[in-house]
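Student: Each in structure tokens, the structures are laid out below.
Where a number appears in this text, it was derived from the coordinates with a stated rule and is not lab data. As the structure is a computational prediction, the values presented were derived from the model and not from experiment. Cβ atoms are built from the backbone, for glycine too; each structure is taken alone.
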Structure I
Amino acid sequence: MGGVSQDQDPTPVNTPPARPATGAPEFVLPLVVRIERADPPPRTDALETSARAVLVMLADERSVGDGEWARAMRDWQDARIRKVVRRARGAEWRRAEALPGITVTGKAAEVRVFPPVPLDGWPKDLARLQVSGTDLDDPETPVDADPSAPVLWMNPDLEMSAGKAMAQTGHGAQLAWWALSDEERAAWRDAGFPLAVRTADPADWRRLTTSGLPTVRDAGFTEVAPGSCTVVADHPALR
């Protein structure tokens with residue numbers, strides 16, 4: 001079974017400062033997208049569902065306080081917020097669903113997000129899912145985004161595989177979450193984390209990247225040049 005793509009060591013802008021390294025293992029957030037051979041999800045749906053999956057994990061009661069995932073979540077968020085996106089189908093998807101995690105569904109896409117794991121300590125049923133290039137397409141052009149709702153704007157000058165882009169939208173959603181107040185987070189969560197992913201108009205991209213909105217810069221280990229701005233998180237509460 002092939003994989004989607006791995007996003008390596010993003011360098012996001014507008015994040016809380018990371019703690020100094022302590023020699024602890026590096027953690028990553030695993031996401032698995034269901035891609036059945038005969039019925040793959042649309043690309044934009046997968047990107048939006050991946051972003052919501054990250055938000056659902058951040059907001060889950062098991063991820064905070066004394067929750068069972070809280071320590072792993074803290075260790076992960078105190079360093080680089082690495083995410084690895086893989087794909088599964090059939091029996092592989094069923095095995096992934098049996099592991100502790102949360103499945104988030106979009107219009108057609110299904111993404112399961114798991115609590116962070118050490119970079120070299122993946123559960124075997126996730127580790128066996130290969131990480132390699134594949135892509136998804138939109139059969140129809142996405143409609144214009146609702147300007148009153150959060151939008152994750154993608155860089156119009158970059159081409160990324162579906163897995164790379166899914167990791168990037170996850171980063172953007174997470175930066176927006178960090179930038180919001182507790183009340184704004186609660187309102188977004190209670191609404192079901194509405195959001196859209198769209199490619200920015202080239203004429204608007206510079207304005208977006210200099211607007212002060214949360215922005216993701218990639219470290220450049222895969223697919224794009226180091227320092228590339230990949231996503232701007234345009235949440236109404238942050239404008």
Structure II
Amino acid sequence: MSAPLFLVENLPAGSSFTLDGPEGHHAATVQRLRVGEVLILADGRGGTATAEVTAVGRGSIDVAVRQRAAEPATDPRLVVVQGIAKGDRGELAVQAMTETGVDEIVPWAASRSVAQWRGDRGFKARDKWAATAREAAKQARRSWLPLVAGDPDCSTKQVAARLTAAAAAFVLHEEATERLTTAALPTAGEIVLVVGPEGGVSDAEVATFRDAGAVPVRLGSAVLRTSTAGVAALAVLSTRLHRW
């Protein structure tokens with residue numbers, strides 16, 4: 001099994017480091033790491049440090065840094081505009097997309113989104129998505145932490161502007177004739193993919209996104225849930241871009 005990964009604000013500058021706070025508690029109390037075990041420290045921005053546990057305290061561990069590495073940002077960059085879903089479906093989507101390699105997730109207030117992010121509730125919901133992405137990135141041993149955008153969410157107009165600026169933009173739509181498996185992909189820049197909520201993307205939204213330069217695409221004959229459509233699409237893109 002690969003070494004566990006813990007996120008830190010900044011990688012240690014020296015050869016020794018004390019991991020404390022929530023991550024230290026998790027390492028010492030939850031995972032019960034022992035002296036001599038190896039772990040990975042990551043700053044969420046591509047930097048990692050492989051370290052060996054030298055001492056275990058109450059809610060903290062001391063480590064000796066053995067090796068450092070820096071992983072460059074991926075290019076093209078994969079961005080998913082995820083329609084806000086009810087219940088835990090949005091969080092399920094965020095978790096799986098993070099594990100699959102998404103670079104940024106944009107919460108979208110679609111016309112058919114049952115859940116509405118309003119006021120403090122909206123910021124709490126967006127922060128929950130960010131926390132879900134953080135934990136999923138640790139589970140997947142990712143050195144880059146995906147960004148969860150939105151303030152706290154994005155309107156259809158804001159999404160259209162993002163699509164216009166992208167190197168390539170796609171909208172998952174069950175009535176599309178073009179397939180994502182054969183759509184033209186750029187070699188650099190952002191690839192933005194729109195995933196609708198439970199009720200799908202409305203005709204008006206599809207028209208707006210078409211005008212912004214997006215291409216409606218489908219994955220196959222089956223209609224996927226909002227919590228799985230983005231994951232499936234990312235798997236297709238990751239394979240075609242030779243990430244996998």
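Student: Who wins on mean projected area of the Cα convex hull in nm² among I, II, i.e. which is largest? Walk me through the numbers on the way to the answer.
Tutor: Details: I: 12.4; II: 14.0.
Between I, II, the highest calculated value is found for II.
Student: Thinking only about mean count of other Cβ atoms within 10 Å over residues 40-47, which of I, II has the largest value?
Tutor: Numbers: I: 24.0; II: 18.1.
Answer by largest value of mean count of other Cβ atoms within 10 Å over residues 40-47: I.
Student: Taking relative contact order in percent (Cα under 8 Å, 6 or more apart) for each of I, II, which is largest? Don't jump to the answer; show the numbers that get you there.
Tutor: Numbers: I: 32; II: 20.
Once relative contact order in percent (Cα under 8 Å, 6 or more apart) is tallied for I, II, the winner is I.
Student: For which of the structures I, II does the calculation of FRET efficiency 1/(1 + (r/R0)^6) of positions 32 and 128 (r between Cβ atoms, R0 = 25 Å, to 0.05) return 1.00?
Tutor: Working: I: 1.00; II: 0.35.
Matching structure: I.
Student: Quick check for you: by distance in nm of label points 7 Å out along Cα→Cβ at positions 48 and 80, which of I, II is greatest? Kindly include the intermediate steps, with their values, before the conclusion.
Tutor: Numbers: I: 3.1; II: 2.1.
Largest one: structure I.
Student: Computing distance in nm of label points 7 Å out along Cα→Cβ at positions 96 and 112 gives 1.8 for which of I, II? Can you show the working numbers first?
Tutor: Details: I: 0.8; II: 1.8.
Structure of origin is II.
Student: Moving on to the next point. Could you figure out which one of I, II the value -0.53, -1.31 for log10 I(q)/I(0) by the Debye sum over Cα atoms at q = 0.13, 0.21 Å⁻¹, for residues 72-191 alone was computed from? Don't jump to the answer; show the numbers that get you there.
Tutor: Values: I: -0.67, -1.60; II: -0.53, -1.31.
Source structure for this number: II.
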